[in-house]
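Visitor: So, here come the structures, one by one.
Just so it is clear, none of the values below were taken in a lab; they were calculated from the coordinates. Worth saying up front: this structure is predicted, and the values here are computed from it rather than measured. Cβ atoms are built from the backbone, for glycine too; each structure is taken alone.
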Structure I
Amino acid sequence: MGFEFLKKLPTPEEIRSQYPIDADIRNLKQQRDAEIRKIFTGEDNRFLAIIGPCSADNEEAVCDYLGRLSKVQEKIKDKVLIIPRVYTNKPRTTGEGYKGMVHQPDPEKKENLLAGLVAIRKMHIRAIKESGFTCADEMLYPENYRYLSDILSYVAVGARSVEDQQHRLTVSGMDVPAGMKNPTSGDLSVMLNSIVAAQNPHRFIYRSWEVETSGNPLAHAILRGAVNKHGEASPNYHYEDLRFLYDRYMEKSLLNPAVIVDTNHSNSNKQYEQQIRIAREVLHSRSVDKDLYSMVKGLMIESYIEPGSQKIGSQHIYGKSITDPCLGWAESEQLLYTIAELC
């Protein structure tokens with residue numbers, strides 16, 4: 001038999017009852033969700049900065065980073081709303097390597113999924129209490145979403161997941177914005193079809209239940225660049241790319257046309273320092289075209305305390321990514337101020 005069933009894991013309801021949120025967190029999430037919703041519907045013209053580590057690998061460093069973000073948020077709150085990336089799942093192209101805190105609460109120890117489910121919930125709750133932010137996470141596993149659904153304010157569906165029907169249908173049952181990335185091939189029709197699916201109601205099987213969803217009008221696009229047939233990065237953040245997406249949006253007649261531009265991944269060819277230049281270009285394109293001003297709602301930026309990345313091991317540097325390289329704090333702080341000035 002190919003599967004060895006190791007242990008039955010607690011349901012989301014069981015984990016949530018063991019690690020509940022209090023009234024203060026519920027009220028904060030309700031307030032934050034309403035603010036973010038208004039940005040996507042166009043009622044609030046502030047710009048979004050979805051910013052944080054490639055993977056949230058260490059609770060202390062993540063909460064330290066969010067504390068720094070909260071001080072910047074207070075200074076730019078009239079122009080920019082920050083949604084921290086606290087990504088606890090890490091997709092791996094070959095299936096090898098660190099898969100995120102949900103798999104390994106300690107990157108240097110063996111996988112422990114039960115400990116991981118507890119660790120990611122506790123980290124998200126601590127992050128909210130200490131920083132005042134409700135955060136973003138990637139939905140790598142649709143069946144795991146409800147372990148965090150009461151505390152997340154933003155969800156991303158990755159380039160390798162966006163074609164999957166279960167991801168699309170699960171998003172249709174969310175009440176927070178969900179960004180659907182373009183696939184690694186760069187085919188925008190795939191991404192747009194995923195948005196159509198996510199915005200419509202569905203009936204399907206979810207966690208052994210027959211469920212019915214009402215559709216998510218806040219499902220939207222994330223442009224993250226592509227990879228061509230030669231394995232070379234092909235960016236899609238330029239003015240012409242944004243105009244092309246706007247026209248496709250108009251053809252589809254989708255609700256709340258919106259895009260978040262990912263400044264790293266194939267848009268930067270993982271040259272993380274280029275995120276600053278890319279952010280400036282996107283903001284310029286937005287400033288010279290009223291259609292793009294209304295459609296481009298924000299940027300997704302990979303950032304941590306220390307710049308670059310490192311291997312997992314004994315030479316560990318606090319606050320430095322163990323997956324994709326990220327901007328360091330000094331550059332990130334200045335970039336947020338620049339975004340506030342330009343948006």
Structure II
Amino acid sequence: MKAVAVTNKKEVEIVEVEAPVARHGQVLIKIHSCLLCTWEQRIFSGESSMTLPFIPGHEAAGEIISIPDETITTFKVGDRVVFKTLDDCGHCSFCYQGFNNLCSGTPEKRVYSNIGSSGGLAEFIAMDVGKVFLVSDKIPYTHAAFTEPLACCVHSLKRVNPDFGETVVVIGAGIMGMLHLKLSLLRGCRVIVIEPREDRRKIAEKAGAHFTVDPINDNAELIVKDITDGLGAEYIFFTAAKSFIAEAAVKFLKKMGTIVYYGSFHPNDPISIDPNAIHYGEYVITGSYSPSIVDFYTASRLLSNNLIDVKEFLTEEWNISDAQKAMESAIDPDTFRVAINF
């Protein structure tokens with residue numbers, strides 16, 4: 001089969017590798033579309049320590065093309081599906097409790113013709129049925145591929161469970177900030193988006209943000225306090241991935257409020273936290289990492305049932321033959337998600 005391999009800094013190649021064979025308990029999926037996440041972008045840009053060559057990709061969608069006789073499942077050939085490619089061991093303390101996103105064991109490695117892979121940027125993938133999810137045939141594969149990033153944000157909201165009428169601040173209006181916005185609106189929350197780019201603020205407003213704030217030219221802390229009658233927000237989702245502004249975000253919190261540091265930080269510089277502020281304000285500071293199986297299932301239902309619309313976040317589509325151009329476009333900060341179609 002064909003696959004897209006990162007072979008060097010800012011270089012990809014279309015490689016021919018041996019196609020996977022579905023084993024007992026698995027199905028074979030033909031991948032139709034894969035989005036290029038920040039993780040793939042960092043591998044391509046040379047910011048990751050990943051051993052090259054490597055076949056990345058994990059935000060993908062496709063159709064089941066074969067099911068081994070020994071696989072017992074209600075799936076059928078032709079079903080449109082999404083799948084959780086980032087594996088877990090299944091039997092560590094975290095996996096046993098359903099927190100497989102925090103797996104501390106050693107998952108089986110996916111390798112194609114001696115090239116390591118996460119599986120999404122290849123023509124076919126063999127997946128355990130428990131990590132495959134039906135999606136509606138009424139949404140395109142490019143939209144279904146948003147299940148994984150949406151599932152990450154579902155996990156983030158479930159960490160804190162914002163409720164009707166509460167105020168949420170989303171810091172950063174990239175793709176993950178936008179998905180936090182849409183999910184918070186479904187929770188019945190009032191949402192303030194803080195984002196320096198005017199074009200992104202306009203998109204956030206169109207997506208339903210009640211307020212948007214320019215942190216460069218305006219005093220974001222005063223504006224948030226003014227909107228919330230001097231109290232601050234119950235929840236903050238920090239999606240900007242920049243340590244130097246992560247420290248100030250706590251100032252937007254209401255007493256007993258919670259801040260979620262979503263996503264990894266690059267560079268990973270330490271920040272200062274005032275322990276007395278946490279003590280007197282009873283603040284909760286937490287993180288969110290990757291989705292669990294239940295988050296993935298929830299995200300697949302949100303997309304299939306048209307409860308979340310992602311079309312404005314698909315910036316470009318490229319054929320696999322143009323994978324180099326697709327990667328170069330994906331690292332442009334003006335894009336949301338770029339798709340490679342097979």
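Visitor: Which one of I, II has Rg and Dmax of the Cα atoms in Å, for residues 137-256 alone, as calculated from the coordinates, equal to 14.2, 47?
Guide: Corresponding structure: II.
Visitor: Supply the structure label, taken from I, II, corresponding to mean count of other Cβ atoms within 10 Å over residues 169-176 with the calculated value 21.6.
Guide: Source structure for this number: I.
Visitor: Please compute mean count of other Cβ atoms within 10 Å over residues 17-24 for structures I, II and give me the label with the greatest value.
Guide: Comparing I, II, the top value of mean count of other Cβ atoms within 10 Å over residues 17-24 belongs to II.
Visitor: Given -0.30, -0.50 as the derived value for log10 I(q)/I(0) by the Debye sum over Cα atoms at q = 0.07, 0.09 Å⁻¹, which of the supplied structures I, II does it correspond to?
Guide: Going label by label, the one that fits is II.
Visitor: For structures I, II, calculate FRET efficiency 1/(1 + (r/R0)^6) of positions 73 and 177 (r between Cβ atoms, R0 = 25 Å, to 0.05) and state which one comes out highest.
Guide: I
Visitor: Quick check: 26, 18, 12 is what I get for semi-axes √(5λ) of the Cα gyration tensor in Å, for residues 225-304 alone, calculated from one of I, II. Which structure matches?
Guide: II
Visitor: Here helix-only ellipticity at 222 nm (-39500 (n - 2.57) for each DSSP H run of 4 or more, over all residues; to 500) was calculated and came to -12000; which of the structures I, II was it taken from?
Guide: Here the read-out was taken from I.
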